[in-house]
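For reference, the structures are reproduced in the following blocks.
Laboratory data are not the source of any read-out in this text; all were calculated from the coordinates shown. For clarity, every value in this text was computed on a predicted model and none was experimentally measured. Cβ atoms are built from the backbone, for glycine too; each structure is taken alone.
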Structure P
Amino acid sequence: MEEKKEKIVILIVDDDELVRMTLSVLVGSMGYHCLVAGDGIEALEVLKSTAIDLVLSDVVMPGMDGLELLAYIKKHHKDTDVIISTGFSEKASYAKVIQAGAIDFIKKPIDQAELEAKLARAVRERNLIRKLERLSRHDDLTGLQNRRSFNERFSYEVERAHRQNYPLILALLDIDNFKEYNDKYGHQAGDEVLIGLGKILMECTRDKVDMCFRLGGDEFALLLPQASPDQGTEIVQRILLSFVEKSYGKTTLSIGLVACRRNMHLDRTQDEKEMIQRADRAMYEAKDSGKNCVVTKI
């Protein structure tokens, strides 16, 4: 499905006020939300305060030119695309700006039809790239984030929690007796259990705060930022009870819960590995304790 134009924010950067205002009106008439900046320095301020999808920038500007602005955006705003415009073809060739990281190049005076086509193509490509990124980081069956996403997010969240000094809880969940259920009722029924647990995780966790993952098979994980041990325990107990209420045969959940606090005596990679191992051991301790329970290692 094509992304709505009004969700696309375009920043026009040009030191010529007439050009800047003309392009702003033109781009706005195409249905995009448009902001303007008179030069590269002013554009940086806009980028710091507003999420910009696409920048249309002149090349020749005082202070910070278009190629310098492009380099900054590529380094600090990786989700922002750039189209370079110029009336001085000898200053910046198509090959030069594309090699520098721009997604397109347009010559001045800008033709309305050409600009509209280039913007539409840029939006289509953004949508496709983000769709592919989402597919690469999400589990097809449950719609939860996958192991690849977990590996990336876990490291990021541990570091952010340490830097901002707030608690972070990791929970590992495994479905008890899942193989027997799968063998008895078939893979389609087994898939329904996995899908059902995915829904329960989303329903029992905090929207846009907690993160839910399917790591593979019948193993799942939760990351609970800014959750105390009591809050983390309450969340997973709610998940445990909700799953039992679904009555998927003899399946239950074994859950291991740990607090992720940085040990500064270990390097970051080893420390994160040990956090996950502690959660894994807690989960298997829950299985050894009779299953259908939570073991915490806070």
Structure Q
Amino acid sequence: MNFKKIIILALLVSPLSLLACDICGCGVGSYYIGILPEYNKRFIGLRYQHKQLQTHLGAQGNVTPLTTDETYQTAELWGGWNFGKRFRVLAFVPYNFNERSSQASSGSKNGLGDIALMGYYNLFTKSTSLNSKLLVHSLWLGAGIKAPTGKYEPSERLAVQETPNNFQLGTASTDFTINAAYDVRLNDLGVNLNVNYKINTANKYEYHYGNKLTTNALMYYKFRLFHKLTFAPNAGVLYETAEKDIENNKYEVDVSGGHSASLVTGFELAMSKFSLGANYQTIVSQELANQRAKAGNRLMLHVSVPF
């Protein structure tokens, strides 16, 4: 099998159209991972995410005097630990800064978000020679858990029935994830795929956020410079989708769920003692909360230290 066929197969493996987000990563969590920083044993670092959302839109997504502009920023402590060659654990501790404003009022919320832990098992890592070039590919499968550590305010949902229940620091529910990460590389040209499916449970206030799928496919090339650093520009697609929320264990929330697709461009820069990276996500298609919400483009920055 030549490399072009492997790339096509890898892209087909990524389920970019499964289900119909907690409004696509805004508010109560985002599970976009992308390309991990380079490390052998373990790393710790910080991620920053900036996202915008318009809610309380009128018919067909039109802006009205009631429309609210929301901004979600997250400073996240994250890290990874490899146990031998088969096991990997990732942890995420977010601190959220939520702001919103409209013609009538404005407000903000800051605080700890929902802490998440993910474990992966290396199903295989194989390398072979292909036309005198080195072909390496690996597949990691795993699962995770998200703890209800962020503050959830039930009064928020009662006060704004016509907008998504998104302006929260946490969900107040213990949720679970199923994860897969596949990477295939021919010399320095590669494709990275990540799939995360989040299975939510109802919280004690009988609100159940819809299950959510996050998946991305990124192509990258590693430039090795001065024998000291690696620069890897990357580009690809990100797709997010979720079912509608359920409240009181039976009522479907009309202003919830939906899907969006984004083009992603970014880079990873790795040196022996630290790594940094950035990506910008340009939304090209979306249908959120029955067209009562509209997400803006997003930015992510990270820095990490292997040890």
Structure R
Amino acid sequence: MSVPARASASAQASTRASDEAIDITPITSSQLLEGFENEIRTFSSIAGLRSAVNTLSKRLYQGTTTNQYLVLQPVTEDDLAEIEEKRHIIGRGLRFTHCADINILIIKVPTPEHEAVTRTFSYNFIDQIRPMGLTELDDLKDMGATKYRGTSTSKEPDSCWRPLAVRPNRLDWPTLIFEVGVSETLRKLRMDARWWLANSRGDVKIVLLFKVNRAARTIHIEKWECRPAALTRATRSNLPPLQVPAQIQTIDIDANGVVTGSPPATTPPLVLHFQNLLLRPPVPPEQNVIYTAQNFQRLANGIWAALP
């Protein structure tokens, strides 16, 4: 579905106004490394990296670890270019976070649960926008694990979507991000959410986090957006309020498919507002993307049925 020029121009103007009202401090490399300080290993060769990825992948598949991450140093921009060129032989589905200022590479290694959740919710999102007349080719492009650059770091999501009419360039920021992790990665996932919202300076509008516990067969979901800080630095009426990444809502799906969350008044449903996704008002039949308790139950049952 193509966007009229007037609607597109209005969305662009709205986006610019929003950008001018946002002042967010980017997430630093040291913040991304919180909890990983004692896990940094030396990067020496592609062969060594491939071996490390294979070893961790086997342990994840066998269930002897829930730590999905490898942290390597020193990895320069040149090293990263070589790693990216040969990533097809290093491992499939890897996600890279590169801290260029300190030459550290954080690699997230996927698991069956990780991939099942990413694919299931990605496909369901597409299924929800199609009846609105929206298509991936013309409106909201699935950019997969495209790399985006912040101030001193670059990062790849598990999945993301970019509105083509308002952000036509290949590396324009997406509006919606999915980040998925298994069992003990919630702290890291929350830092990922902060990274996307802060380093894009608010261009990323929504981050959905999915924490999967395969032993308990539960899925924890968090919705993150930018919100005005409780206390702002504004001292003059013409200064905008400080915007900060904030957890908006949580959803928990237990092993029996029971859905609960916080705050109770908004759970369920979980709503992805159309304006935040496409950066323009909806035109019927366009509407918000809504996940009800029934949606969550059906998606979770499908995920666990595929992972006996």
As an exercise: distance in nm of label points 7 Å out along Cα→Cβ at positions 85 and 173, calculated from one structure in P, Q, R, equals 5.0. Which structure is it?
P
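A value of -1500 was derived for helix-only ellipticity at 222 nm (-39500 (n - 2.57) for each DSSP H run of 4 or more, over all residues; to 500); which structure in P, Q, R was it taken from? Present the calculation step by step, with values, prior to reporting the outcome.
Working: P: -16500; Q: -1500; R: -10000.
Structure Q accounts for this read-out.
So P(r) over Cα pairs in 5 Å bins from 0, in percent, for residues 77-140 alone, computed for just one structure, reads 4, 13, 13, 11, 11, 10, 9, 8, 7, 6, 5, 2, 1, 0; which one of P, Q, R is that? Each step should come with its number before you reach the end.
On the way: P: 4, 15, 21, 21, 17, 9, 6, 4, 2, 1; Q: 4, 13, 13, 11, 11, 10, 9, 8, 7, 6, 5, 2, 1, 0; R: 4, 13, 17, 14, 13, 16, 13, 8, 2, 0.
Computed on structure Q.
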